[in-house]
1. Computing volume of the Cα convex hull per residue in Å³ gives 146 for which of I, II?
2. Consider the structures I, II: one of them gives 2.2 for distance in nm of label points 7 Å out along Cα→Cβ at positions 147 and 267 as calculated from the coordinates. Say which.
3. Starting from the value 2, 13, 22, 23, 21, 13, 4, 1, 0: which structure in I, II was P(r) over Cα pairs in 5 Å bins from 0, in percent, for residues 371-474 alone calculated from?
4. Supply the structure label, taken from I, II, corresponding to distance in nm of label points 7 Å out along Cα→Cβ at positions 187 and 203 with the calculated value 2.6.
5. One of I, II was used to compute FRET efficiency 1/(1 + (r/R0)^6) of positions 99 and 403 (r between Cβ atoms, R0 = 41 Å, to 0.05), and the answer was 0.20. Which one was it?
Structure I
Amino acid sequence: MRNREESKGPILDDSFFTEKLGLPETYAVKRKELVLSMYRRFRELFGDKVERGRTFVVSVPNRIEILGKHTDYQGGKTLVISGLKAFTAVASLSKDNLSELVNMEPVYGKTTVLHDNFNTDILEKGFGWQYSLSVFKRLLKNLREAGFPPVSAIKAVFYGDIPIGGGTSGSSAKVISDFITVALANNLLENKSFKELIIENGRLAGIKYDQPDIDNYRLALSMYIANYENGLDFGALKGDRGVGTFGGSEDHTAIMLGEKNKVLFCRYCPTEVLKKVLWPKNYAIVVGYSGQKAEKTANAMEKYNRLSINAKKSVEVLNSILNTNKTMLRDFFKDLQPNQKAEYAYKILNEHGYPELAERAYQFYREEEIIEEAVDALMDNKMDIFGDLINMSHYLSRDYLKNITEEIDYLQKSALKIGALGSSGFGAGFGGSCYAIVPAEEAETFKDKWKNRYIEKFHKYKDVASFEIYKPCNGAVWEALHD
């Protein structure tokens, strides 16, 4: 390991990248170079504006949704992993009242926020400024409600290599990264009173604590930060507008609780980790980003939220028809077998004149059934069955959610033609990414073939589409830099 003078940066052991982040060696080397470069940039910009000895590095990964399309916000289940890509930040507390968040890529600009006690004002709008401002506003609002002092301004340099609109939860990773950066610099994350506040309000929100091998505080934080996006209350901590998406906690659970080489089998509303399933070493997950952005803005957000709204309407209509008072789709038909629920829900809603809601409910119950079977197949290493179930999930999303674009459907079909055991688009849909399961020894060759076929078909994406071999990594990590 080079000494401090040679590296011109902080001392970070290699194990931080390979063990704490859980990155493969080639990615670990690149991430270490990035952090050292960010640190130097941070010192150039803010050397005299921050206190030495109080600098931190934050790494917040993306997530890959294996199964569970639009199920989490109805109390359903998902299979998720933490990914290779991340938002990485180097940050410290500011000596003045300006929070400055500088992107390492100059084209994305800088976000500057003026702090005045519990009030904030946006002065400069770098790319993603809405997420940063939402974090400051929600945190300050909740701190004031709980009788805490306001957070002070921070200085940060950050970088994200998560494809914009790639469907791998870049927006959630940005929100989590900003929250951790602000809370860490202000000594909140390890503050006993703040930890008690989050855990207690998690209890009020219905979280089941003391789940096997799950840290209660991290679990509560994952659900709390999820509410920064959907604007919902967290126990007695009141929500606000959020960032406009009516989603659940899937992304935040994967990002905060993910583990190296493991797939999380989770249930939501509230969040519960049902199992951690070891990913088989002899198989790889290859992710192809289509270049067709799945951004939750304007028309795209309306399409995304339509799926959430239709799920909610399905609950209301089923309650009216059945004379019940359920709150989520998961609460209906508990006396039926998993393979009976989808058909029954479809029949009832369609017969009463709600064909669109019938399709929405059908997809939800079929996806739930598929997930249960997929977990068993994965645990038994029956990867052919696992692949078939993944394919079925894609078809359900395409035919019933209608959120699979031409690009994603082509990726799925072409993956199967060149040897994938299974393949599926994932995430919110309306663009984004597709993944394929292949034998690990064939992953590199498969990746190149898959990319070449896609670019040949959709040449317009040749400069933005990307293909990577993934493995489950660790969730969000932060570390003090000994500068």
Structure II
Amino acid sequence: MISFNATNRGSARTRRRVLVPAALALMAMLASLPGGAAPKAAPARKPARPVKQAERPKTEASRVEADVPVVAPAELSLPPVEEYELENGLKVFGIRDELPQFSIVAGASFGKLYEGRMNAGLSELLAKALTLGGSKRYPGDRLHDAIESIGGRITIEASWETVGISIRVLERHADLALDILADLLENPALDERSIADAKAILIEEIRRKNDSPAALAVEKLREIMFDGMGYGSNPSEQSIKSIGQAELRTAFNNHFRAANMVVGTVSGPDAAGTRARVEKALSKLERGARINYRFDADRAASAMRAGSKRIYFIRRPIPQATIVVGTLAPPLADPSSHALGVMNYILGEGSFSSRLMREIRVNRGLSYAVQSVLRQRRDTGIFLALAQTNTAQSPLTLRLILENMERMESSPVTRDELAWARQAMINSYIFEFETPLSVLEKYMTVYQMGLPFSYITDYQRGIAGVDAEGVRRAAGALFGRGSVRLVLGDPSLERELARFGEVVVLRP
């Protein structure tokens, strides 16, 4: 698929037919990047008229800030969340809903960030084996028949920091949902047949992923940046095949323990005694211990320094190139996180009003899909800028990405950019709390991240307090350590890319 070229004078209708599938593929890949949700779209509105503020020292940054209107955080009125802990150390959050439904979500602190090269894919294999194998009283198809026969839903998934089990049923079936969850946690099947079927599914997913240039480029870049550990651990056919039943059972026994889990419930208006039901069902779960993933900051920094001196290249004889630039980001608790979020929104997350979109797509027509993403976790984080363009325009597109990153740290953002980004981020925050379940999951995530619950209500004020100098300093700290650059595209690009540094050819 070919991206739009400024020199192409063909019909707009023809260009749209060619470009939209590529953009959709890239957006789908962005949604699965470390940290989860797809980037938010910016509202297409102009910032309010400036208001006068007190005179400040006449630096460039202060002149920008002096004209930016004060941002009033949107009202955030959340339903009360009950918080308690069972005697075995299991942390539980509960919330009420107006509908007669019951949802229970259990998350164990164990996910992709806990993996390395040798066991990459362990958490996903565990989740799929649990889905297929069920438990002692609810084995295999009986598990799904029990849920589906009452119109319920069950999902078992691995993310970056958790393996989660979610069950949703009508309120009158709450006891069944709790019984199923308890048996999954106490007596998982993890039989050889389910493990073999789960491996086959994962291996097929890996093969399909390798057919996606964008997904492959991002995975290879992460692997370089994090030296194959945590964020850089990418499942392969070899790593999946090497994981045996004993390793899966050990991982389950170590991580699916009360002190290493958090549970959330959403119950209907008539669900009296939910807490007593949860205690009865889950109090037998062994206590265990809290286990956090290990992040070697020195190792990651060393890998970054080595990688920033080169440009990595994956040869693929296709007309469209994928460009990815990345660097390490601080954890979510870092004091600069709000400023980093605003910086990233202005640079590339804020849809058509972002700098990368304007410079690369709108002004020059070099790429239909271009964006930056910032993902921060409990102990680490990652920044990525991505674009897809045709082979001939790849060097120029890469140069524009790097130049725009450099400008973020060398000069303050404009008054309009700052006002627009702050207002858009504050206004869109409320959509993260659309349902009682989304409120519950936000509390569970903040708890697992080790943040205070005040983070939820203070977020908007934090964004409103970001100024132009804060954005510039945050960009300097983020990009000052350098970046790793990777291009996947036609072999003819190799000579052109040498102007950016030593070209290192990677095998897909």
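1. For volume of the Cα convex hull per residue in Å³, the value 146 is produced by structure I.
2. It must be structure II, since only it matches.
3. This value belongs to structure I.
4. Checking each candidate, the match is I.
5. Details: I: 0.70; II: 0.20.
The correct label is II.
All of the numbers you see were taken from the coordinates with simple rules; none came from a lab. Small disclaimer: the values here were computed from a predicted structure and weren't measured. Cβ atoms are built from the backbone, for glycine too; each structure is taken alone.
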